[in-house]
Structure I
């Protein structure tokens, strides 16, 4: 039987989007129905080219081209031309676009070609808090009118993203992000920290709000704080009780996250973050900033707390320290019920197959 050619296209090939694409590619490694390609841009400085050979099997075909995160009519047109050429060369049955920039470039590049196209925003660009309200409105209008003139199928990766996506594409399907529970569970080795350890992970950027993380650390000098990652705002993590571990290989990252007593997210916007899901799989209580995407991960007071003020964070930390074991177990139960990679990727493959047969 002729294989189904699936092409993923993404401008960003780091953090959560990278994890999501890697999961799908690895899941399809043993599915003889599919031939999988990834068209990506390596322009972001955090791109870990040296991880590719470990993270992707030779069965996945990687194609690097140039795409820029910010709007640039000339460079964007060049990217569209390059993407369209790659698509014609591969001649796929399905294309899956990831994140806002590829969502625009890819749908224009594939327009008029005989292929079915999906789009997962992974946190819409109009949610960004590091841009003006005017720019947020522009990004929303771009998403809305792109769907009008170049309609494609949206696959939301979480509940909050699904609610937003339905305002743009009434036929949106939700397939939640998930984690490999069995693999992550194997890293859950009991730790006996002499002091409470609170940690997070991700690029040290405006999105992750290191300023708030630093403020919380300053208010709790008797607690050790850890940030796994790197980024342009690293200088905002000034508190003496913060340790920065930089980027780690995945197994090292899971070991480090397992050493936390509590996982803390101060992000200003997200899709459905893998780092929280992975921490939950490691039986960690979750304390998160009050953003819509993270609400599905927390049952308030059961496996963690959603916080709106600095005082909320203070109180949440004190309460969680007193009940961290039970709350960690509750996190794990929530993962089992809602965020199984196996279950959610099976659903995604069903969506792919249905579209091919449509």
Structure II
């Protein structure tokens, strides 16, 4: 068997025929070439496999395995992780676009510091209803080398800055990952968060690089059903609760940290309110008020929203005022307004914020 590469890249396929060819080609065009790509076909029903194989050509660094049935993203990533041979493992997505220095930036950090985790920034490309990029937003954490307790303190800026949500921009030492795996059965938008959280809890040395070499595509969705809303909100709630628990367990829980998490939680609440108050929503007004009432009765709401006071920032302050007001209609009206502004596209929403 050939010598193990520096990086094992795990990419999962399920009905991504429009994107996967470019994603594989972007990896083959990397400036750094000591890697393997493990493509896990999760019983794709379209031409994803064909497009991936065409893009891979005869590249010996690329291999594909097939699931007999659709197992989901977490289980598919776990299968790829079982097959990984590299010193570090990463999980680029089949729908996104790594820049040419995505791997070389990480390789330089590994050579210089031998960390447990490398964290890169990310550029989110927001697509409008016409399928065009409306605008882009770059997310980066403070660059530096973090060791020991500094890693624990890094979690709050990663969480508040949403960088903990992106597994694609992290490179994990495989020996540190060990037997840990993605949690099967969790909703897809929390799988990344909880895996990254566990890895950061294990890490004793983390390098955050001053480069965003990964482009993540965000497309407009329209989910208005209350069942969906409660499901997505519960995951948002669990993520904020996990970050708050981390702060408590590591002696980092302060009024300032609670306000920062309260801003994250407040925006999550308003995102859900916007969905259920949208013009085409089938959720009755009484159920909207009842849902918001349940949220406000949760202990987490008191801990990070009502208790510590108003967070910084105009929009976060406005959201906080509406959420703590005894009249729930104020929060519902604000959520509806936010949803209305977002309906014109992400660029319009971004420009509407002071």
Structure III
């Protein structure tokens, strides 16, 4: 029996066993939010996929108290798509480098982040977890909520936080700035870190964010700092309207204003929306007259969107004749100078994005 045993043993081919060195892999890992990645080792005989790899990560101090289920993985260049936990380590290890490491995302606290957005005249609200990926989750949510921002670079202006601080006007352009803001923002009694953020497109400004001095220097290359320093439009130089408004049209116009004033209890400048109720009467009767007696293609548009190289936003009123914008009107409750600056950028943008334009008249802001 022994001989048979020895003979069998001699004829058997022993299966090659991988050495310990062959089962050890090295992988570059970036703990999201940290500046530099680190190289970690894993034994494939004990750790085969990302789910197993979480136990290796928990040896790192910052992750010791994090539940494994709360750790997720992402590619360095795609922070929006999670890598399934069953993904094998070996292929990942072969494709990670110190410049494109595997990214590990994890919770920072058990609080949630509530963000109130404002983009132009649109507002919305979202809730995201206070995690190392908060910056990427925030931007993803914005691009989901606003279609016009899906392909542009955006920045945020902080106007308020749950510390009770208002009008901060702090600019947030990158991950570090946002995570630093969250650190400084205390959670409220509901364990929420609340932020009010204004969204801007990087490299340009909303129409309403321009000052008259900026418009003069940066766009029109004309050093006017106030309305008084600008060239005046002399209405007397224009020919009289033919046919002029009839007495019936004027009476109707006056009655419309009286009815509107009565409905608002003679209040005019309560807010911008109220002001526009009155301005609409002016715009409607004028466009109606031109459309009826001069050119039937005349149209009045409200809330038209414009997006140019320097400015973007909505137009309060726009008059189109033969598909050409001839008047852009900005309604203002107060601050005439700010309104003129806004109107000038709108005119520049309209001429820029509509090359077929042959005529354009700047309207004065209505100020009551």
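Listed values, structure above:
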item: Label whose coordinates, when helix-only ellipticity at 222 nm (-39500 (n - 2.57) for each DSSP H run of 4 or more, over all residues; to 500) is calculated, return -12500 (choices I, II, III); result: I
item: With Rg and Dmax of the Cα atoms in Å, for residues 198-253 alone derived as 10.7, 31, matching label from I, II, III; result: I
item: Parent structure of the calculated result 35, 24, 10, given that Cα extents along the principal axes in Å, for residues 70-109 alone is the read-out and I, II, III the choices; result: II
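A short reminder: the numbers here are calculations on the coordinates, not readings from a lab. Just so it is clear, the model here is predicted, and its values are computed rather than measured.
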